[in-house]
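Values quoted throughout were computed directly from the atomic coordinates according to the rules given, and no laboratory measurement underlies them. All values derive from a computational prediction rather than experimental measurement. Cβ atoms are built from the backbone, for glycine too; each structure is taken alone.
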Structure 1
Amino acid sequence: MRIRQLTIATGDLGGQAAFYGKRLGLPVGRDDDAVEVCLGESTIRFESADSGVDARYHFAINVAGDSIRAAVAWLGPRAEPLLFDGDPIRDDVGAGSVYFLDAAGNVVELIAASHIKGDGGEFGPGSLIEVAEIGIAATDVEATSAAVQEAFGEPVFWSDSELSAVGDHHAVVIVAPIGRGWVPVDLEAMPLPTKILGEDGRRFVLEV
């Protein structure tokens, strides 16, 4: 599974453009209604949130499997890594991860799984390869997970007592119950407008 474009809402277009463009050094396009951030193989599109909507999400970006320490070192001057038990690297889920907050308060994760290959060069903006995860919240996790499975033709990749992740080892859509906290800051999962474009025109849209 590949997520080619992720469209989510934000209350701070200017801040997001500056954060991803100037601080992280990624290619960024902007018009009056949206900011588009270009990764190696995906685009993240931030659109203006409706007034009064606290639009904060969790999403993840794939980086090369052998690059998590380089990712932390690169990230440090640009965005403060969030800590797990005093360590910026989380490695208890089969891959190395580092989390940070962007300008709008989204919980962003750089995830380095062993199957993801990079170019072997120095870590930089071009090392952010593609969208790896997007979290969405739903009243009925099972029904929403089934709708995501149907939209993308993908099975449940992993699940636990609360979460259902649909996709494969490249990308997943994580469905959470409303109110569950996204680690490591316990950001409350809430239904938010989300558009996910995969390959071959497959898509899933969550409207709220």
Structure 2
Amino acid sequence: MLSVLIPMMIFALVGAITPGPVNLVATSAGARFGSLRTMPHVFGATLGYTLVVYLCGVGVGELLERYPVVLDGFRYAGAALLLYLAWKIASASPTTRLDEGEQQAPRLIQGALLQILNPKAWLVAITGISLFVSLHADPALYLLLFCAVSFLACFIGVGFWACAGQLIGRFLASQRAQLYFYRLMGALLGSTVITLFI
């Protein structure tokens, strides 16, 4: 089992820590609200991705491969959500330390929805299931193991970006720097929509 566990962990961590829409939102929120207030988003994204992995393991992945129109539906819904979040980030007002507490950081449900509607999450999960679960004599055991590894990797990966955002936030003391950063993050997040259709 150890010979499978190490590659499984590497696969899951690389998939979770590479830049993507969920991590861009975590970075932006970490810069604006701090990593602690961004934890609901991190936890929601982690739960959402673990659910995606589980669903792919119990057969939804095969259904998506058989009926790609369903994945297209996720793609359009995910693109709409990403564009909405990109607009919210890009149009965010600069804050001072006094009014930071009054603003709302991303919620758990937003992180979960962002993962569930992210076609990339489904494709990574389907790939992981085919590599680490489907080929074993006891797929139920390996599915639980892969879900646990995916949960941990996603929490670490998205949490890393929230902490990186908090570090970046320390350099955003001026309102002008905040505006530039929010617009850059919004543009980057909006540009990820293009990758959904390539």
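Once relative contact order in percent (Cα under 8 Å, 6 or more apart) is calculated for every structure in 1, 2, which label goes with the largest value?
Going through 1, 2 one by one, relative contact order in percent (Cα under 8 Å, 6 or more apart) is largest in 2.
Determine which structure produced the value 22.0 for mean count of other Cβ atoms within 10 Å over residues 109-116, calculated from the coordinates; the candidates are 1, 2.
2
Can you say which of 1, 2 returns 137 when volume of the Cα convex hull per residue in Å³, for residues 45-92 alone is computed?
For volume of the Cα convex hull per residue in Å³, for residues 45-92 alone, the value 137 is produced by structure 1.
Have a look at 1, 2 and say which one yields -27000 for helix-only ellipticity at 222 nm (-39500 (n - 2.57) for each DSSP H run of 4 or more, over all residues; to 500), as calculated.
2
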